[in-house]
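Computed from the coordinates by the stated procedures, all read-outs in this text should not be read as laboratory data. A quick note: this is a predicted structure, and the numbers were derived from the prediction, not measured. Cβ atoms are built from the backbone, for glycine too; each structure is taken alone.
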Structure P
Amino acid sequence: MKRALFDVNVVLDVLLDRKPHVEASAAAWAAVETGAAQGLLAAHAVTTIRT
C-alpha cells in the first residue's frame, strides 16, 4: 500500500474548494478514501487547519 503525507494545502484545497488545485487534491484524497493509499497528516497541520 502506498503512503502519502499530505501537506496542509492539499486538505485546504478540498475543504475550501480552492481552484485550480482542488481537482488534483480531491483525487489524492479519494485514493485514501477508497483504500488505494494510506493518508498521513503532520500533527502541526491539525492546528493550522483549526485556526
Structure Q
Amino acid sequence: MSNRRLFSALGELFTTFGSAVAASRAVETGRRPRADDLRNLGMDPAVFNRIGRF
C-alpha cells in the first residue's frame, strides 16, 4: 500500500467520523443534520427528513 493510499484512507476515516459526530450532535439538539454529513454517512438527506418523532 502506497503512502498516498494510506493517507487517503485515513482522511476518509476522519471525514466519516467527523460527519457522524456532527450529525449526532444535530439530532441530539433537535436540529436537522447537514446534507453533506448525511451523504458522507451513506444516508439520503431527503429520506432522513421524512423520519418523524416517536
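Work out relative contact order in percent (Cα under 8 Å, 6 or more apart) for each of structures P, Q, then name the structure with the largest result. By relative contact order in percent (Cα under 8 Å, 6 or more apart), the leading structure of P, Q is P. Can you tell which of P, Q yields -16500 when helix-only ellipticity at 222 nm (-39500 (n - 2.57) for each DSSP H run of 4 or more, over all residues; to 500) is derived from it? Structure of origin is P. The greatest value of distance in nm of label points 7 Å out along Cα→Cβ at positions 5 and 21 among structures P, Q is that of Q. To test your reading of the models, identify which of P, Q gives 1.00 for FRET efficiency 1/(1 + (r/R0)^6) of positions 13 and 29 (r between Cβ atoms, R0 = 25 Å, to 0.05) when calculated. Among P, Q, the structure yielding 1.00 for FRET efficiency 1/(1 + (r/R0)^6) of positions 13 and 29 (r between Cβ atoms, R0 = 25 Å, to 0.05) is P.
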